[in-house]
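Read the figures in this text as sums done on the coordinates, not as results from a lab. Quantities reported herein were computed from a predicted structural model and do not represent experimental measurements. Cβ atoms are built from the backbone, for glycine too; each structure is taken alone.
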Structure I
Amino acid sequence: MIEQLYILPILLFSVVIHEIAHGWMALRLGDPTAKMMGRLTLNPIPHIDLVGSILVPLFSLLAAGQVFIAWAKPVPVNPMNFSNYRRDDVLVSIVGPLSNLFLALVCTLLFIASAQMRVWVGGVEGSPVDDAVLFLCRMFYGGILLNIVLAVFNLIPVPPLDGSHVLASLLPDEAADRYTRIGFYGVLIVIFLMRVPFVYTLFQTVVQGLFLPFRALISMAM
């Protein structure tokens, strides 16, 4: 649906911040690889994956009216620079989904500000000013749910998603090594799982549960 394209700027920004968060945490833990390769930048170009950042979300948006999956180029991380591999790998992995939840909060505050601005401006419905503010309201509100979806999706414990690093840290070394070798094929597994009614319902339940406090904040402010 073309009218749903307002979500794409937030999507691009969100996946970029997600990857920057990984690189930032790795740097804090002693690995400068992402910084040296120019990945700690808000410039989206070094982060964009043609398929995952543009084609897949655009296709799903036009075909189904919503984004099911999106990703940016993973930031390079050299675990040999970590002082505690298992702990630091989990910290680097978990900060990505946490950054999306933080962005959901930012989008909530920006939605409240935009909605208040629409009241203050008091423009005629359908006027350029009203349309511009309405666009912002829709974009930021959509960004709340989008970032929650990205956070929950990335916490699914299937390689190469962030949640898999958490699970791998709990496994014996040999089992963890075999588990992580699933690699990008794990995306196919996740896509299959999301077509299983029980799994999809559970996913939606978690997303809606996390959405509640953001919706409550909006209700309190409006």
Structure II
Amino acid sequence: MENSFTEAFRLIFSGDREVFFIVFTSLRFSLISTAIASLFSIPLGTFIHFSSFPFKRGVGALLNALMALPTVVVGLLVFSFISRSGPFGNLNLLFTPAAVIIGQVILSFPILTSLIYSGLSKIDSRFHETLITLGAKKKDVIKASVIEARFIIISAVMAGFGRVIGEVGVSMMLGGNIRWYTRTMTTTISLETSKGDFELGLSLGIILMIIALAVNAVVHALVKNNE
């Protein structure tokens, strides 16, 4: 085991091409999918908070439930749509980076939406009342609230990023774990460990752990700053 750790650190510090290609592939997929999910989640979470409609609490409860959606279920759902026998099979998306990103967007979307909705709900009601008293219109209240909750929104986005970069089910089922193409850190760790190549898997595990700790540290700092 000591030799495995030594070799793992050697792969990291020697700048092994395959190791860093896999790391950058994971980061690229996760950053793109989080950005796309944010474009939809931030407006939707804001809309749910400021709107009054039937079953609003039910929508919030559904979003909370979807936060725990297993990655393999998301992968299976997307797979059924983009496989050759699926309705979008003619697009040839299966086992491509686009397929992984689509799956990760679906996976992170309810997390981001739920966290943004609940985060906006924590803003002191007197903040809204004061703005309305000063003559602010609804769109101005919404804009001011989003600015006030900016740290909450950023921490929600970081949480969504942390969720997708550490998932394995979507990447494995939709990306196919193709070397130099769709192989991510989690799928490589799973594959190489099963083959007995602990060094490569361990090196990627160390990098993934560092990224996860960094994301958690940023989220913690943002939440603390907002208190």
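Observations, loosely collected:
- For -22500 (helix-only ellipticity at 222 nm (-39500 (n - 2.57) for each DSSP H run of 4 or more, over all residues; to 500), calculated) the corresponding structure among I, II: I
- Test item: mean count of other Cβ atoms within 10 Å over residues 160-167 calculated as 23.6, pick one of I, II: II
- Value 20, calculated as relative contact order in percent (Cα under 8 Å, 6 or more apart), assigned to which of I, II: I
- At a computed 15.8 (mean count of other Cβ atoms within 10 Å over residues 112-119), which of I, II: I
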